[in-house]
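We did not get these values from a lab; they are worked out from the coordinates using the rules stated. Only a predicted model underlies this, so the values are computations on that prediction, with no experimental measurement involved. Cβ atoms are built from the backbone, for glycine too; each structure is taken alone.
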Structure 1
Amino acid sequence: MENLYVVVVTYNRADYLRNLLDSFARLGTRPARIIVVDNASSDHTADVVSAALAGGLPIEYARLSENVGGAGGFARGVELALSRGAEWLWLMDDDVEVLPGAVEALEKFTPDYSCLIGRRYDADGKPFFWQHHFVEALGIFLPVSRDVFKHSEVFRTNVGNFEGMLIKASLARSIGLPDPRFFITWDDLIYGWLAAQQTPVVYVNAFVIKKVRAQRQVDLGLRHLNDSSDLSRRYVMRNRGHVAHYLRAHGKFNRLGFGAGTALTFLKEIVRLVLVERTLKGTGALWRGWRESRAILADSGWKPMPPLPADPGGGRERD
């Protein structure tokens, strides 16, 4: 891949970031540049980046003045990567590590696809269950339980994931930056959905990433439920408002179906609270997020993120 840029967003997880950067250093084929977007961390993140730079990694460090969430961080990182002449962007959180041969494993799919997501391992080394499809009529994503790689090395999906989503720069320009209004949650799913409106988005049968941060989870057979937080619960519900607007912008909003999807989302979070965290104390955050989603839905001036101009430099790296 020519001019492969990695975009990493981090916030107060310096040790996870160090592990991720160390894994890049071990790659046989390294990216052209690693853009680390720091959401105003108060820990030793800057020292970790300095040490990685001293070790020879091609890092650009972008420290933000405030925490704009994962969505805002990825928006800034993608903007920087595109301005520097990236031709491919590899988007990932800070609590993963890349596996040896990852770049080569993904590269064999890039002649045919402009947006793809590789497979991941859990922190315990088991395959991470991630095979979803966004059901537009309900405005929710649902798991696909079958063995999606039984007959093919690719599974066509219509959602994204910022734990390793690889996207061609020309496609990123066409759909615009990740939407910072999401702050956290739904941002990567919708970014992948926007890409799928223009080109096939695929999940590929190549293990390229390992999740390092362990999470409590419950295996329900059809899907896994991980632990969460009140902040995440709030934004899962709040960002339903933005999801609805994106569906409307593409002529795919179904009021009754979306209402049912919102109820199912609320119910899923209640089940997560009960089965994974064994409490109901997070219900207040869900209700708060739902109320905020109503205000977003009522915003008549809401507009989707705009497409970006075509690259005037033809993909050449610029500073």
Structure 2
Amino acid sequence: MPEPGRKVRPRRRPSRLRRSEARAGYLFIAPWCIGLLIFTVISMSWSLVLSFQHYDVASGTGTPAGLDNYRLLASDPTVGKSLGNTLFYAVLAVPLDILLALLLACLLNGIGRGSGLFRTLFYLPKMTPTVATASVFLLLLNGNSGAINTVLRLFGINGPQWLADPNWMKPSIVVMTLWSVGGSTIILLAALQNVPREYYEAAATDGASPAQQFLRITVPLVSPTLFFLTIVNTIAALQVFDQSYLLFYRDGNASVPDAARFYGVYLYQQAFEQFNFGRAAAMAWLLFVIILVITAIQMRVSRRMVFYEGGDR
């Protein structure tokens, strides 16, 4: 309530210009909102309903299944194997991607003016279609005549059968993934360029070595970016599909060893080869829960490891 004797100013109505700007803003974001509603909200809601049904593709109808689809996942050994392969790939690929990106970003940050050309060269593989990249790596990773093993033989090393040996199938996909490390490199380079030079000058004056400056200044100040890349790359790694499918299932080969069967590939096979849409939807929601749990753990750990400029962790 207004104080006694105090005049209440009438509420000012939005000007015509502000209303026009608001309408324009809503108009510009409308396509994104419509896409979010149709392709994300409605699709996810329908897949959740589908995971509790036995869906018949021929008739387009579903019958209630309760928790049957989720029970089948628990009793299917291929689900556990494919999930294990995916987690192994994520544990191997994400740290290597971030470490290599940080190394390249530090090198680019030290070049100065000439870094523009190298930024473009490093980012170009990120723009290359995955199908084209897979075609190149089919040649590079050939165990007999591939370029990688040819180079290794020059140093007296007999390279493995990357695409035939089950022990090297997952590392071969990691090698292919590192080809597009340029995206993470550019993000980390932007973070490095925002670190104030005064910190390094003060540390050098106090006698800190380059290694100490890197560990005590660079890493803490870019830790929010490192954390962001860890989250994003982990989510992408747990959904890996195209690299594995293009390298090992390109000819519709159903006899690929379990070592190359990733969770996303097995989900695709359940949905679009065996037409078990209910089970595939249950697999998708199981993966969603796993990603949610892993992300929550990463958020929890980040409170102690991520440094923010305001001093809060």
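Listing for the model above:
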quantity: Winner on distance in nm of label points 7 Å out along Cα→Cβ at positions 246 and 262 once structures 1, 2 are ranked, highest first; calculated: 1
quantity: Structure (1, 2) behind the derived value 25 of relative contact order in percent (Cα under 8 Å, 6 or more apart); calculated: 2
quantity: Structure responsible for 23.8, with Kirkwood radius over Cα pairs in Å calculated and labels 1, 2 on offer; calculated: 2
quantity: Structure from which -21500 was derived, helix-only ellipticity at 222 nm (-39500 (n - 2.57) for each DSSP H run of 4 or more, over all residues; to 500), options 1, 2; calculated: 2
quantity: Identity of the structure behind 24.9 (criterion: mean count of other Cβ atoms within 10 Å over residues 86-93, calculated), options 1, 2; calculated: 1
quantity: For 2.9 (distance in nm of label points 7 Å out along Cα→Cβ at positions 118 and 190, calculated) the corresponding structure among 1, 2; calculated: 1
quantity: Value 22, 20, 14, calculated as semi-axes √(5λ) of the Cα gyration tensor in Å, for residues 134-237 alone, assigned to which of 1, 2; calculated: 1
quantity: Ranking 1, 2 by mean count of other Cβ atoms within 10 Å over residues 38-45, the structure that comes out highest; calculated: 1
